[in-house]
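Down below are the structures I want you to see.
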Structure P
Amino acid sequence: MPQIDHNSRSVLRRGIRSKLAGDALTLSTAHLVGLLTPFITVPYLARVLQPEGFGLLVFAQSFALWLVLVVEFGFDLSGTRVVSRIRQDSHSLAKTVLGIQSAKIIVFFLVIPLVITVFFTVPLFAQNPVYLIWGFLYAGSRGLTPNWYFLGQERMAVPALLEASGKVLATIGVFLLVHSPEDGWRVLALQALGLGSATFCMTLWMHSEISWARPSLMAGFQTLKESSGIFVFRGASGLYMQANAFILGLLVSPSMVGFFGGAERIVRAAISLLQPISQAFFPRVSHSVLKDTAEVGRLLRLSFFWIGGLGVVMGSTSFLAAPLLVNLLLGPGYDIAIPILQVLSVLAPIIGVGTVFGIQWALPMGLEFQFSMLVLFAGVLNILLALILVPSLGGMGMAGSVVIAEALVAGGLILLFKRRGGRFWPLGVPQHDELQSTYDV
């Protein structure tokens with residue numbers, strides 16, 4: 001776990017008592033509730049659906065999760081950043097809400113031709129169209145969420161609890177309605193309906209504070225243009241995060257997708273615990289970056305301690321406990337997933353470091369172009385490596401491709417941080433006068 005100096009310890013003590021710590025705790029608690037649902041359902045689904053049926057479900061979910069990133073268009077970050085800076089200005093806030101909501105609706109409808117193309121070109125979806133339909137609806141139900149509005153104002157509790165409630169309801173439905181390998185599509189349907197309900201409630205709540213206005217094509221396209229940099233980052237990152245099982249399914253049998261997808265689910269579930277901590281830090285860093293670089297440095301050290309440290313703990317645990325985790329969570333017949341899980345466990349510390357230098361530093365500093373280009377290169381590399389490695393190594397080849405891509409992003413961000421004048425000990429950013437000359441280059 002990363003070491004911290006005396007000043008950082010005092011920052012930690014103050015941080016524990018701060019609103020930031022409260023926000024992180026709220027998000028983590030709600031996220032933990034949501035996280036328990038896959039730990040409850042995955043063992044059941046892996047056994048009931050069997051490797052082939054489970055692989056088909058994971059394949060469809062992987063594509064759906066990538067579509068979520070497309071529909072979100074990076075507004076979970078760019079929208080949060082904007083709202084954090086204008087939250088006291090009701091007029092600007094209303095304009096931002098109109099622009100982002102209009103933009104998301106535009107993207108949702110633009111995705112439809114892509115989904116139709118996938119139906120005609122991907123055999124697994126052509127043979128199982130119900131999975132594609134519900135995957136598309138799941139992407140809409142999750143991608144259209146206005147949680148960025150609440151995160152930007154550091155009002156974390158109710159949105160997080162609404163999403164967790166939707167996941168819990170979907171979990172209950174899984175045990176009631178999924179009983180055979182042919183029922184896998186019902187999982188997607190239940191998840192779409194559960195998260196759709198949460199999104200609907202959040203949207204009503206937002207418009208109880210911001211008057212509803214008719215969606216505007218002009219405002220929507222202008223907002224899409226302004227947020228295109230972060231969208232490239234989000235969409236490209238999905239090529240080596242959310243879309244791995246989908247890429248694998250284009251090259252191997254559904255059963256192998258089930259082995260890889262099961263291992264990846266375990267690792268990603270652990271890594272997702274970093275998300276609420278990152279979400280709590282991001283609006284605070286974005287709010288401070290133009291006013292107090294010393295505060296940015298303190299927040300960066302604090303986030304590195306928690307996010308980086310937890311990444312190391314999660315990675316070590318996943319590697320050492322891989323046989324136990326696979327047997328417990330996936331059950332008999334999934335032994336092939338054990339070495340895959342051990343390779344993927346390296347992702348936890350790598351992603352922890354990448355999150356600190358990417359989400360908590362590069363994006364608040366306005367370096368989304370550099371970040372996006374780095375992520376885009378890694379996404380393309382992941383696909384190329386998969387095409388080379390998967391035919392001979394199967395799931396292990398896909399796991400290796402993902403690790404290399406994530407390591408490239410984390411390493412590139414560290415180099416960018418150093419080039420832009422960042423300090424590694426104690427971790428910090430340049431002061432305002434240095435900052436201006438450094439970031440205007």
Structure Q
Amino acid sequence: MHILSLSTLVLASTLSVMAQQDRPPDLLSEAGIFVDMCSQVLADDLVPYSVNSPLWSDGTVKTRFIRLPAGTEVEFLERDHWVFPGGTLLVKNFYLDLVVGDPTTRHIVETRFLVKRQTDETWDGYSYQWNEAGTDAVLLADSSSVMYVIEDPQDEVGFFLQTYYFPSADNCRSCHTRGAGFVLGLHTDQMNRIEAGGQNQLARFAPLFAGDTDLDYSSMPRLPDPADLEESVRDRARSYLHANCAQCHRPGSIGRTSIDLRYDTPLAQTQTVDVFPTLGDMGASNPRIVAPGDPDNSTLYLRMLTLGAFRMPALATSIVDVQGAGLVRRWILGLAPPTVVADNLTEPTSSTLEPNFPNPFNSSTNLSYHLQQSGTVHLAIYSSVGRLVRTLVEDRMPAGWHHVQWDGLNAQGLPAASGLYISRLETESLRQVRKMVMIK
């Protein structure tokens with residue numbers, strides 16, 4: 001991948017694919033994005049960028065780039081949507097690891113364009129589907145789905161089938177909304193991050209900005225990385241919801257409910273806390289959009305676990321984000337009614353084993369436990385009659401949160417039968433059990 005310094009950047013209008021025509025070419029090889037399709041070497045005028053809080057895209061690896069028409073600049077705004085010139089092109093590449101955990105099997109599957117119109121503030125989205133050989137990609141006229149076989153050494157049959165969704169132009173408009181400013185990643189709070197060389201990404205982008213660029217970017221808004229364990233659970237969860245939900249769930253957007261999941265909206269003003277859901281209760285016994293301390297009655301969380309009609313996010317996803325859902329669950333667990341208006345998070349004051357999720361489950365489920373202090377941990381799965389099925393953890397562990405997945409196999413590596421199981425956590429000061437149900 002070609003990474004360039006913006007200080008030497010020359011923007012070539014001859015490569016701006018949308019400047020002279022209404023839509024991109026039918027073949028990606030004709031769009032001037034890659035100078036070498038097979039090795040995916042990018043053109044020099046594509047500027048790479050990353051975001052603090054990425055959208056969940058079924059575990060794909062993504063790269064992002066921007067191209068400006070020659071002689072144009074971006075109007076940089078600290079707290080509002082940046083203003084881009086007509087003909088601006090945003091490029092995002094999507095890669096799948098065909099063997100779980102093995103980046104050497106990474107395969108490009110899609111390239112998306114988002115293009116600013118010359119005549120107004122609207123942007124148009126386009127999707128290219130790569131061929132199996134990875135030598136070219138074709139522009140799709142409508143949405144499409146492709147099934148990929150993903151090898152997984154942890155899966156009981158050694159692989160699983162992943163349905164990958166290619167969005168239509170209308171699908172793109174569903175998320176890239178006017179209320180969200182059409183562009184979701186190129187915002188100050190997403191771009192304000194320190195890169196590998198120690199430079200702020202916004203400072204690297206400064207040559208593209210109009211006006212004064214000698215600014216203190218470090219003091220500007222910044223979304224926390226949801227995967228950064230140095231950040232609080234509250235901040236990470238709110239950042240995750242901002243990136244994955246707030247493009248629709250905000251004032252002036254197209255969400256079917258009036259909730260506001262933007263990061264900087266005070267929790268008491270999000271219209272989620274102790275609010276009865278109007279678009280389905282997800283089978284909860286006492287449903288609320290967010291039920292403080294009770295994720296299993298919080299439809300915001302339950303929608304993240306389903307793959308049916310009530311799933312959120314609603315588009316282009318067929319795999320539950322286990323880590324993201326777990327983060328939101330822990331955030332809701334930490335909310336208590338007396339402190340919820342202040343948007344506080346109460347961390348556990350003692351060791352605890354949380355309920356597994358999802359529950360019931362099909363082939364695998366996730367367990368989380370918190371240790372108040374370091375010590376020896378024994379976490380195991382038992383049958384309903386008390387027979388040991390599988391030991392998951394038997395080690396000395398540090399204080400804090402820990403997460404482990406049970407893949408539904410017994411100690412002999414064979415699939416366990418459907419039925420009731422017990423997870424049991426034992427420490428030097430605690431013995432706690434939880435019930436869980438496997439359904440096949």
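Determine which structure produced the value 4, 21, 33, 28, 12, 2, 0 for P(r) over Cα pairs in 10 Å bins from 0, in percent, calculated from the coordinates; the candidates are P, Q.
Source structure for this number: P.
Thinking only about FRET efficiency 1/(1 + (r/R0)^6) of positions 65 and 249 (r between Cβ atoms, R0 = 25 Å, to 0.05), which of P, Q has the largest value?
Evaluating FRET efficiency 1/(1 + (r/R0)^6) of positions 65 and 249 (r between Cβ atoms, R0 = 25 Å, to 0.05) on every structure, the highest lands on P.
Say we calculate relative contact order in percent (Cα under 8 Å, 6 or more apart) for every structure; which of P, Q gives the highest result?
With respect to relative contact order in percent (Cα under 8 Å, 6 or more apart), the highest-scoring structure among P, Q is P.
For which of the structures P, Q does the calculation of helix-only ellipticity at 222 nm (-39500 (n - 2.57) for each DSSP H run of 4 or more, over all residues; to 500) return -26500?
Answer for the origin of the read-out: P.
Work out the source of 19.1 here, i.e. which of P, Q gives that when mean count of other Cβ atoms within 10 Å over residues 153-160 is computed.
The read-out was computed on structure P.
The numbers here are math on the coordinates, done by the rules we state, and not lab data. All values derive from a computational prediction rather than experimental measurement. Cβ atoms are built from the backbone, for glycine too; each structure is taken alone.
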